[in-house]
Structure 1
Amino acid sequence: MNELIDRIFNFLLGLNIDPRIVVLIIAVLPIAEARLAIPIALKCGLSSMQAFFYGFVGSSLPAFVLIAAFIPLIKKIAGTKLMNRIGEALLKRIDAKAAKITGGKAKQMLGVGAFVGVPLPLTGVWTGCAVASVIGLSYVRSLCSILIGNLAASTLVLLISTVFIDYVNIIMAIFFVIAASTVIVLLVKSFWRKKAA
């Protein structure tokens, strides 16, 4: 796994693109977000503050659009033959996460912020936007909750990555394994549910 991380890293450096742009692009991507962008930024030689800034900003940018567009987009994907299983699996997971967030608007905001603040795959900005949409938080409340949660997650990732800087490859490898296994489990569950129905 260390070799794979080094190959990916060397590929990114070989593109001759400013590392800050690379970090921003990685941070915008679903699942990766700041959780992967910050360790990569540190590995690229960016300072802790630069890594935090570009990881946080890049992972926060999608929230401005996703809060309003994510659920309709997933429903559209679920309606296609090619992506039906993935779309349905995502909708079920989002509904399950949203069902856990109950109470008044303040508790819902706190719940969404805490959900996004856990730096694990599928608990980030992208999923947080979907959860906020499902529970019916307003755009402004959703955005505030998600940005505060992302600030907490980015801070935790930065702390872990700087304290264990010598183990950044291992941190990224663990992230890849967790993300890949989560996506595979979702797809397998969706496939078996469809077969059983």
Structure 2
Amino acid sequence: MKVVLASHNPHKLVEISRITEKFGMELLLQSQLGVDIDVEETGTTFEENSYLKAKAVMEATGLPALADDSGIAVDALNGEPGVYSARYGFDDTLDDWGRLLLLLKNTEHVPDGQRQAKFVCVITMVTPEGQTIQARGEIHGELLRSPVGENGFGYDPIFYYPPMGKSTAEMSPEEKNQVSHRANALNVFYEKLKEAGYADK
């Protein structure tokens, strides 16, 4: 099945494709179809924003569209940055690294033992027939005090995953695709795809 990924992020395409290709889904970036839209993420939850992006790209391409809305939520910051992870600080001059450093700065005062955090991912697919399939995945860990690791993207270098004893940026792609919030969401998503008749059981 050919599905459009509602994203401009090639890192997401690679990471998601490694999992979705296992169940026969061919993912394309919206730019590959000549579609260049930035959906305003007006939702207050990962579920709402994921749906908004998938619906808009489905309508623009006429193909099933898959959207991922994800972010990091820090307990000591009452769940921030959460749905605003990609816009943290609301400063257009900040890139991913700038937002990572801002999060470290804003958690300097949080003592060791109280730096719990989680990555959240919600995957939504909207089809031209009006079907919506949605799944959520999480991974729980701790916020590091400085970046560690060269892999991954976003906040991966400061997210420590205790069961593996390393940051998600120190994991190989294979390791990350076994335990990440995105992998967890996609595994649930696949089960829902099968239930809806879009994938072989």
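The numbers here are math on the coordinates, done by the rules we state, and not lab data. Model, not experiment: these values are computed from the prediction. Cβ atoms are built from the backbone, for glycine too; each structure is taken alone.
Where does the value -9500 come from, among 1, 2, when helix-only ellipticity at 222 nm (-39500 (n - 2.57) for each DSSP H run of 4 or more, over all residues; to 500) is the thing being computed? The read-out was computed on structure 2. Each of the structures 1, 2 was assessed by distance in nm of label points 7 Å out along Cα→Cβ at positions 102 and 158; the largest value belongs to 1. In this comparison of 1, 2, the computed figure 26 for relative contact order in percent (Cα under 8 Å, 6 or more apart) is attributed to 1. The value 0.8 for distance in nm of label points 7 Å out along Cα→Cβ at positions 46 and 118 was derived from one model only; which of 1, 2 is it? Checking each candidate, the match is 2. Comparing 1, 2, where is FRET efficiency 1/(1 + (r/R0)^6) of positions 54 and 174 (r between Cβ atoms, R0 = 30 Å, to 0.05) highest? With respect to FRET efficiency 1/(1 + (r/R0)^6) of positions 54 and 174 (r between Cβ atoms, R0 = 30 Å, to 0.05), the highest-scoring structure among 1, 2 is 1.
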